[in-house]
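**Student:** Each structure below appears as structure tokens.
A short reminder: the numbers here are calculations on the coordinates, not readings from a lab. In this text the structure is predicted, and so the values were computed from the model without any measurement. Cβ atoms are built from the backbone, for glycine too; each structure is taken alone.
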Structure P
């Protein structure tokens, strides 16, 4: 008799895991504590809520995340299906309307005959049966303690959420539309230019601004991919000009040159009524955010629909604790998926959920478990979080540096294309092994 699977957490990884297991004929009970209880960063009642950016990053195979998305498309990922159905303009990136995306995934999950959604908070991991722990980076206290007991230790760090402004409060006479290097439709971003004096005054205020202090028992460790803008500024006065405020590839059509610095605003929803400040995650106090971000040309009268905030991310030491199949070494009936394993990013979380879901289903059926080929993006990421030799394990986005090297001497400009080609060829050979 096939066992039932319990999935803890209705985020990107949990929903993908539940979907993949259910598609393979296994009954799934998916636990999600919302709407009875919300974390400090969640607001929507539905499943698969995106709490940081609405961007799923680049689609080009020149970037490893683009390859990962293409692999998930070919693997019939629910995450990619939902993203394609709810996407908004974002240049060379794939971005979604976060409310429509959550609604889409929720509907698909709730309508699947093999999935039962229970809106309850889980504080202990079931002692019997197959369990996928996908409780996410905002795992609630009691469950986090339970995972700590089970795993022996757990680590944590902070992410920072970027503000969102109302489109009708932007002064468009001071901003120009363009995508970096003309990618996408060429005008998907609003760009707020700064001259040198404006930039240095802005950085000065950022550095002097009042910040939200962490609680005394919390040690702050920022992941590089979600570094607060004021933390970046503290690394050097010009740092932001080589980060989220870099002007390269953005020519102001009014003057015909690149500005000294640029703040990019990305469309947040299909209706284009909201824009987020790209790369401006922050832990400044709310009054300081309003004061300082209104120094940005075009945002002097900005209405903030969401201000930036901080939340804690919890993740396990995956290389010490997990097998390449996502199973817990000390108790193989338990699998982990998503950001709690140390993958970083929406797409990466979904890919982790895919592997855990397929393996949970195979475990329930008594079939051999799968490990994605290392040449694929999904496999390279899985291999990294379970085999890394780093002395101090830290969360990681997918990148081509995680892939096995190509044979022979390859020109740098050709390398990424060849890695992507090799990855897709490996995926095609692997597809029959993971068929529904």
Structure Q
């Protein structure tokens, strides 16, 4: 089954709102073996929507619309669908009753403007919305499916999973899609491709390998389509396991796992505690770690020593070290890590100091220069120099990934 996703709304086109719905729907459709062939974003408006629906149905079996179902005058989707299918619009009492019950449960009454959300095309299948006010809509005619969701992400997700999937599943072919995603860090796309080239060239028919690069990381998605799900799973697993074996410690997990989650699981297993001393990253590494529930079991805290006086007074960095070598130096990175280890009484402490940009660089220390320190209780403090020649935001994200991975590698090896 081929599908097109149409996101409706001026706010999307002018960049005021980021369209995360299309990404999520694409992921869900892929898992259902629905082939997404187009992503479209269009302005609010009846005629424009009808024109795009007409064209899109020329090459797909399913149209998925998001947005334009609200109670205001710029919400045109209901009128567009009514015009396209030649349906009259009328007041739908059951929908209004649901709206009244929805607001009553919250101690309120629906405003008159919300009556527009009960003005719906006659003959269309309504998808009751338990998370909000606007129902979804579904229509099937001549072998073509159309479903329309509100633009609010949590409402759309509820309607997609709970209302739409049971409707569309019987129409999807017997072929199954099997996927496995391997997560790597610290190795570039080209280097990975070289290391696993033999595995890739010997893959069974029907299998594909996709490289999905991210900041400091690469996801490898192994996919297969076929009617024999068990055989397909075995083939996907064979390729995946071979890749994991070849790439070794560059693999930190599978599926949707984050690098912070992988680090957390490892720290729990090793029963180790961690502290951070951040300068140029301004707490970004700590943010990544604490975004994962349960991080308090291993992460004691972080010190953002942005100013040199904080490096000195809190972490115990020597003033002569800063004056002689500069704040961005091996010596200062080591002393920051040592100070964090001592102050927080942890098993391992990491530090980072650098020049994120866009200013502050020099010939000897250009923008993107970072020093990372790693202090270990009872061990020798280590320091690593790296350079990420990118803009400020990406420099910070790249070094964040580098530090998390450097900690992971050390803990994994000890």
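**Student:** Name the one structure among P, Q that FRET efficiency 1/(1 + (r/R0)^6) of positions 46 and 398 (r between Cβ atoms, R0 = 35 Å, to 0.05) of 0.15 was derived from.
**Tutor:** Here the read-out was taken from Q.
**Student:** Now for a different question. Could you tell me which structure in P, Q was used to calculate Kirkwood radius over Cα pairs in Å, for residues 118-205 alone as 18.5?
**Tutor:** P
**Student:** P, Q: which one has Cα Rg over 2.2 N^0.38 Å, as calculated, at 1.25?
**Tutor:** That value comes from structure Q.
**Student:** For which of the structures P, Q does the calculation of relative contact order in percent (Cα under 8 Å, 6 or more apart) return 23?
**Tutor:** Values: P: 23; Q: 10.
This value belongs to structure P.
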